[in-house]
Structure 1
Amino acid sequence: MNERNPQPRIIDCDAAAALMEPLTDLVVQAGIAVLAVNRKAMKIEDKLDRSPVTEADFAADRIIGDGLARLVPDVPALSEERVHQAKPPFRGSFLLIDPLDGTKEFVAGRGEFTVNLALVTHGTPLLGIVSAPALGWLWRGLVGRGAERLRLNEAGKGSPEPIHTRPFPKPGEPWVAAVSRSHGDVRTEAFVDSRPGAIREELGSAVKFGWIAEGKADIYPRLAPTSEWDVGAGHALVTAAGGKVTDEAGGPLRFGEQSEGFIVPAFIACGDPSVVVRTGTSDSGH
């Protein structure tokens, strides 16, 4: 190997499976650190985009970052809190981290915030872990190997149970759209309104991906820009559980290849992969 230009490490499904437990433990420990922060006394700052960041974000990021440096030192990591250190494009495999997704929910005292960790290989999320520590749930999935949900106790331990997405309801039956509690947008609202029978479930953070993965919701549309670290873990989770996550035209999403921004312009997560769901159409094909 040329040390000046080392070949990127490629983590396949078997290698990812071996990492699932230690990565889960890192996410759990980060969640415990978040819960230990006193929300009433913590320091809150504004990022350049005016979104909040707290000491809980940094505490979780430090635990995950230090853990990954020990566990997989040869795999690059992209974290929301260290994006200035990123050197895209990422070839081979890399780790994608949102130490505290749903900071607005956290600051507001609600429990719908998550710690997200994804393993991306060749631009596509392969493994995803989404933990909602205040709710006591953790969802995780490995594409091609299935998905699980764990009910965590106070020590962060729990027994996994298999989960799967559900078929889309038949025409005329109600269906559940998971929508953002704090980041609503006009295009997403219009998308849901154009499809009769929708039951909206307002949720914070990547909890919405968890609902899709375990069959509690049918579609999670986000037709406004968000970031790759908000989507990567949920993408792998929903895909592993039997669903799909696409761009608004039904095409694939790519991760880690942008030179700056790491923006996902829009996406639609759907529990039933046979359903054709695109903006501007209400077609559903089976």
Structure 2
Amino acid sequence: MEAITKTDSYHSQTPRINWYPGHMAKALRKVSERIKMVDLVLEVRDARAPLATGNESLAKLVMNKKRLVILNKSRLATPHSVKIWKDWFRSQEIPFLFIDALEKQSPKLILSQAREIMKEKVQRFVEKGYRPPPTRTLVVGIPNTGKSTIINRLVGRQAVETGDRPGITQTQQWIILGKEFELLDTPGIMPPRIDTDEEGYWLCALYAIKDSIIGKERVASYVIDFLNKTDNTLLKEKYHLEDREFVNSQDVLESIGIKNKLLKAKGSVDLKKVSDRVLTDFRKGSIGQCCFQLPEGNPPSK
């Protein structure tokens, strides 16, 4: 994957991107208090950036528990990247599942794998003649990976609030899922520190971090630069751009604005409107599939 250089338009001399509001620190403390009563951890990540959307602080808290890493929004990731990441998770012996929470079969896939992970513990109760207690399951992840949507799909009703912005869930609650599982929903918890500028921009692009932290134009510029360097046919087809090489993200944004008539009253390009359009399109997947991150030694493929 090509590195984005410091000369690109969205970079500046501002401090490294970070977002760790007080309710996240509080939520992390509550997770540490409740982890002893939990049997299984469902950790939800984004399939387009499987490592960057993890959280080392959470991982350390749950490291002694059975865990299933759920890579959500897989329909927005490239098939090439999904295949590579599946091989990587197998090599690390980490139980994983690539899904899209909006697809009908996703709840069955999650529950099937959760049962498989907990099979030995359940069997011990059966052998002693006891009814197995519900598997107490903690659902964790950074904001906007789809935790609440997954819970609602598992339960079959609107058990928790969902939304297309980070920070919707701010409390923890137990949700009964039949006789087999009890789910503990938690707020999306960001890592206290984001290691690199690159990961910070990925997390902004995936909407794990609020747009207001660095501004929509900078996030849109990052997305444009990334797509322009990895597969610019996506941008050209989506926005009906002419077939030429673009100088930088500003050039692409201007071209999108002109071609799609996103203009101010006097005819100049309205970069705010263009940025809004690009980010909305990207986040709902209408620009096309992409991958922000691959394991080391695996080049991206168009």
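Where a number appears in this text, it was derived from the coordinates with a stated rule and is not lab data. Since the structure is predicted, the reported quantities are computational estimates derived from the model, not experimental observations. Cβ atoms are built from the backbone, for glycine too; each structure is taken alone.
Out of 1, 2, which structure matches -8000 when helix-only ellipticity at 222 nm (-39500 (n - 2.57) for each DSSP H run of 4 or more, over all residues; to 500) is calculated? So the calculation was done on 1.
Each of structures 1, 2 was scored by relative contact order in percent (Cα under 8 Å, 6 or more apart); the highest score is held by 2.
If distance in nm of label points 7 Å out along Cα→Cβ at positions 28 and 116 is computed to be 3.3, which of 1, 2 is the source? So the calculation was done on 2. Computing mean count of other Cβ atoms within 10 Å over residues 140-147 across structures 1, 2 gives 21.4 for structure 1. Which structure, out of 1, 2, was volume of the Cα convex hull per residue in Å³ derived from, given a value of 142? Label of the source structure: 2.
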